[in-house]
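Colleague: Some structures to go through are shown next.
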Structure P
Amino acid sequence: LKTGLCTSATDLPKHIDHFSKFSPSPLSMKQFIDFGSINACEKTSFVFLRQELPVRLSNIMKEINLLPDKLLTTPSVQMVQRWYIQSLMEILEFLDKNPDDQQILGDFADTLVTIRNRHNDVVPTMAQGVMEYKEVFPQDVVTNQNIQYFLDRFYMSRISIRMLINQHTLVFNGTTNPAHPTTIGSIEPHCQVGEVVQDAFHSAKMLCDQYYLRSPDLLLQEMNHKKTSHPISIVYVPSHLYHMLFELFKNAMRATIETHENKNNLPPIKALVSLGGEDMSIKAGFGYGLPISRLYAKYFQGDLQLYSMEGYGTDAVIYLKALSTDSVERLPVYNKTALKNYKICQEADDWCVPSKEPLDLRKYRVA
């Protein structure tokens, strides 16, 4: 798009069409680190973000419009759409602005902070919209699958947009966090995994003590296969890891207490942190997981898996990339493949479905 861009609401659909034709540009953790520490240039970041943010916003806005019409009419989803429209219009205002003007750079940073604050409640608001829809309209399996497919992509997109905004505003705000002097934006080049595990555990323990008046202890073990007896550290976003672990520990404590409510002594929650050559994993026993935590893990090519066994309990395993070059953003793209996932119709299952009535074998008896 050239200079003289008009960002009125009537012109917005054509801008969304334009930017949604581009695929988002995923960045690796190493690129985030290198840019923030070695080549930190606010002008370069400004030029990149004023193009990349509209691409990421437009891609997911296209997918919002593929949701069922009745879901789109709920007040909560309409509010989310208004937030996204407003944010896109505000960023488009900078497309033809001079990157050499320091005032423009300052205004852009302020706009990003405004956008971040505006979108603080996107997750609960979208969830409320889905609840409003399900309370009023009948449900079917396919529609529910399509909605879940969208929500995973929508929340992943939101994580990525906030990551870009946080990096720009934190790197170029001219201040250093005295508690974390080595942090580059929201990324810690030497994230001490064991410390984050303990921080998340103690926060969950405080909540548990308040609600149940007791809580299980933590047994933490670290296995560093690269540097034996050294604490495990990786390049990562501590707030993302904390979020995953806090949610897991909350559920672990609840499951532990409710399973052993008549016992005086609670079994501890066991956490194992293991670092290999290319991957790092955190294993913790717990009750049940939350989808958002899995998305945080998947955002930088990791994963969160649950393994349950009756009578034993459930293990949650968080897999993260140990190498910053392998930790690349996982981003949704609006294309024909995505479109197909919103148009899937109900088909016959290709696996046998057990009958509700037991098969009467007497009719097959040979006389």
Structure Q
Amino acid sequence: MAREVTDRQRQLQTTLATLRVSEERSRSLVESVKDYAILMLDRDGHVVNWNVGAERMTGYTAPEIVRQHVSRLYPGEDIQRETPAQELSRAAAEGRFEAEGWRVRKDGSRFWANAILTPLRDDLGLLWGFSNVTRDITERKRAEEQIATSLKEKEVLLKELHHRVKNNLQVICSLLNLQSESIHDRRVLELLAASQNRVRSMALIHEQLYQSPNLATIDFAEYIRRLALNLFRSYGADADTVSMALNLEEVVMGIDTAVPCGLIINELISNSLKHAFPPGREGEIRVDLRSRPDNTCELVVSDTGIGLPPASNLDTRPASGLQLVATLTDQLGGTLESQTSEGARFRIEFPR
């Protein structure tokens, strides 16, 4: 019996010695870390352990900070908002809490910190304290702010660029309009009007880019709605005779795709308004825009007008607007199909 007691005492002593060695190693490891502030807090948030990294980061030595509340490291505005207590409460409730914010050094200077709070519990699950691992990420924060400032400056410049391009295109439209006032040849006037509409279609894209939050893409469905309305006004179309049907999915496009696609729609709607409906004929112009799962778009512009004569083959009219449509489709890397009897129908597929 005595031997059993002795053996158990030896086992207990061995276990305690092992635990002391383990605790000492853990303490030495924590205290040797210099790039992180590692501190232990009691359940109320008072500092009970303070490593070398914490001293280097804040300027406080262990004797100066131990038994002080962790809120001493927070700026006054956070203390007034009770931020330290709220963070401890969330860590206890959620099992872990990570946050970024200003911390205050001994000399009063501030640094931007990333802190991870972890609750510490005993074998019964009772909270007895917290571990707090803090990094000084001031340089990263400063770099992020510099990048954000640079991006903002570029956005302002790009916005101004779109605004100036739009204004310059509007000046070109005005010059073409002035030129048309001194011309009486009907064919030349038609050519000038077509040129004005093409320029307006491009100006409208830059106007939408100027108004767009990201300055790089536009809502192309909204662009088509505005373009169609402008063209109906430009050609003086009678809404009681010719109607417009728009079946448009929400598609976002960048400028490299939007400009040629906008010109294509301008040409096809203009062609329908000019030629599809002679006096007394009623009908409809329709535009369909669909986005496909393979990252392509399908654009269909059609009308119920008189159709186009056979001579309107896209490859045999080098100076026509329809040949421009074919050229722009190639520029988009797309394909073009046309049907010119029983009205006109043009179907274009292109990558977004």
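Colleague: Tell me which structure, out of P, Q, gives 1.79 once Cα Rg over 2.2 N^0.38 Å is calculated.
Modeller: Q
Colleague: Work out relative contact order in percent (Cα under 8 Å, 6 or more apart) for each of structures P, Q, then name the structure with the largest result.
Modeller: Of structures P, Q, the maximum of relative contact order in percent (Cα under 8 Å, 6 or more apart) occurs in P.
Colleague: Suppose distance in nm of label points 7 Å out along Cα→Cβ at positions 88 and 184 works out to 3.2; of P, Q, which structure was it derived from?
Modeller: P
Colleague: Here FRET efficiency 1/(1 + (r/R0)^6) of positions 160 and 240 (r between Cβ atoms, R0 = 30 Å, to 0.05) has been calculated and equals 0.10, so which of P, Q was it run on?
Modeller: Going through each structure in turn, the value belongs to Q.
Colleague: Here distance in nm of label points 7 Å out along Cα→Cβ at positions 96 and 216 has been calculated and equals 6.1, so which of P, Q was it run on?
Modeller: This figure was derived from P.
Read-outs throughout are calculated quantities, based only on the coordinates presented, and are distinct from any laboratory measurement. Fair warning: this is a prediction, and the values are worked out from it, not measured in the lab. Cβ atoms are built from the backbone, for glycine too; each structure is taken alone.
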